[in-house]
Structure I
Amino acid sequence: MTETPSLHSVWLLAAPEDERRLAAEVEVLSRRFGTPRFRPHATLAGDLPIDAARLASRVASVAAGHPALAAPVVGIETGAAYFRAFYARLAATDALTALHAAVRIAAGTDPASPFLPHVSLAYGLPPGPARDAAQAAMQAVWSGTPIRFDRLALVRSADTIPIAQWTVRQDWPLCAPT
């Protein structure tokens with residue numbers, strides 16, 4: 001009997017200083033609203049039913065060929081989707097869009113799939129005046145701020161895997177800018 005591969009995602013991780021700032025925002029929102037805690041990231045490809053070892057070698061190659069990048073925050077946005085309830089939307093820079101396409105090709109998925117680059121800050125946060133106030137406060141701090149990204153990560157994660165069980169299996173530094 002063949003074992004079904006676990007689902008994985010490929011995340012873009014912020015440089016340590018920026019990751020700490022984003023994680024602090026996730027923590028503040030989690031405490032205030034009772035939302036789940038998670039590691040902040042930008043998902044480049046998710047819910048991939050592919051063998052982790054095969055995907056890892058492909059992601060390592062992508063990381064080696066793409067430089068670290070910065071993407072400015074366009075705004076703090078909210079939505080009805082659970083995983084996009086409260087997030088920092090990123091500018092779709094050429095470098096970020098090219099990295100997204102390269103990861104999707106490496107994962108064997110459509111590189112032209114819609115891409116809304118963002119870093120979620122809270123999952124499942126329902127609408128209301130408190131959410132609106134938090135959004136306005138973060139908008140003033142984050143709008144226009146570049147977030148530096150310096151690593152790709154292979155993560156055991158999917159919409160069907162509980163957030164507390166998401167696990168970074170391996171990460172790779174993006175190559176140094178030329």
Structure II
Amino acid sequence: MLAIEFIRAPSALVLLFWVFYVLPLLPGLPRLSPLTAAILVLVLDGAAYGAEIVRAGIGAVHRGQADACHALGLSKMQSFTKVILPQALSQIVPAFGSLARNMIKWTAIVSFVGVQDVLYVANYIRGQTYYTVTVFCLLGAVYWILTVLCGLAFRALEQVLPLNRASRVARTSI
């Protein structure tokens with residue numbers, strides 16, 4: 001829990017600067033390449049937020065569900081995989097969709113340590129052509145398209161979840 005808060009507390013940019021610029025100054029720690037530092041920070045940040053999403057999703061399932069499983073004689077593993085997790089997924093998947101869209105936008109920070117991402121390339125093109133508005137409007141459109149596609153993918157995933165199918169059937173039969 002403390003490790004998760006340690007990673008979530010600073011912004012991803014501050015964490016990236018710490019990993020790339022500060023940690024190599026400490027004795028015994030290696031200097032990471034810009035790409036390695038960027039991947040490490042984005043993975044750690046995403047994992048910390050993802051862990052909280054899973055924890056909250058499982059916590060959203062009423063305790064009575066686990067009690068009912070125990071009363072039926074199901075093992076803890078059976079209770080989790082057959083009852084708790086399917087219900088938690090209806091909370092977890094939409095939140096992971098939001099996290100995935102945010103992570104797409106977080107990739108823009110990696111250019112601050114020299115990784116050649118979309119923002120880096122756009123800034124280079126802007127410097128060569130002096131078409132600032134056009135380049136950054138196109139950059140905004142690229143990020144918008146990527147996040148919309150990601151949102152559509154997660155919405156499609158939500159539709160195949162068993163709990164969501166059951167609620168759709170219930171709504172259509174009324």
Structure III
Amino acid sequence: MITVNEMVIELKKELPRFYDQIKDFSELVNADALVLTDLQNSVDDVLDQLFIEKTTWGLDRWEEFFGIYPDSSKPIDQRRSVLKSKIRGAGVTTVSLVKDVAESWYNGEIEVIEMPEKVEIKFTSNYGVPANLQDVKNALREIVPAHLLIEYVFLFILIKDIHQSMTLTEVESLTLNKFAGGDS
């Protein structure tokens with residue numbers, strides 16, 4: 001976003017310096033700067049809608065294009081994650097594709113273990129169950145062959161391990177869902 005003051009500076013760079021002394025001309029530049037700032041910011045906003053990482057009000061169109069039911073109750077970053085996983089999920093399913101799709105949803109690292117009857121997804125870098133787990137499950141179910149079971153493994157803090165790795169202050173800041181057996 002460009003500001004009006006920045007636009008005034010840019011406009012004045014293109015003009016001879018003697019115009020700076022003419023009050024009417026300065027007012028004209030200021031008026032033009034208001035209009036041009038509005039126009040520039042509108043153009044930038046429209047361009048942002050062409051990129052999944054930046055889109056806001058254009059999310060509905062992206063979701064429609066990929067056949068995703070828009071859910072405006074979800075945060076924008078989660079809706080963008082759905083789109084990114086759709087893009088990454090095209091093609092032959094490999095361990096690396098499953099990992100890429102899962103990590104596009106999860107703000108952390110995931111380990112994928114392939115077995116003959118199932119695929120195990122281990123959330124290895126953050127404690128607890130991800131807030132958008134259902135979205136992760138939906139995305140992975142679309143790309144993992146239907147005959148394979150998908151098993152999810154989460155990282156939890158065990159009570160026996162707290163005294164070895166955390167201070168009391170750190171423990172007090174944790175929510176219950178970070179502990180094994182805690183509420184999700």
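Read-outs throughout are calculated quantities, based only on the coordinates presented, and are distinct from any laboratory measurement. Because the structure is predicted, anything quoted here is derived from the model rather than measured. Cβ atoms are built from the backbone, for glycine too; each structure is taken alone.
Highest-scoring entry among I, II, III, by distance in nm of label points 7 Å out along Cα→Cβ at positions 22 and 134, is III.
Taking relative contact order in percent (Cα under 8 Å, 6 or more apart) from the coordinates of each of I, II, III, which one would give 13? So the calculation was done on III. Tell me which of I, II, III gives -23000 when you compute helix-only ellipticity at 222 nm (-39500 (n - 2.57) for each DSSP H run of 4 or more, over all residues; to 500). Derived from II, not from the others.
Identify which of structures I, II, III gives the largest calculated value of Cα Rg over 2.2 N^0.38 Å.
III
Kindly point out which one of I, II, III the value 1.0 was derived from, the read-out being distance in nm of label points 7 Å out along Cα→Cβ at positions 62 and 86. The structure behind it is III.
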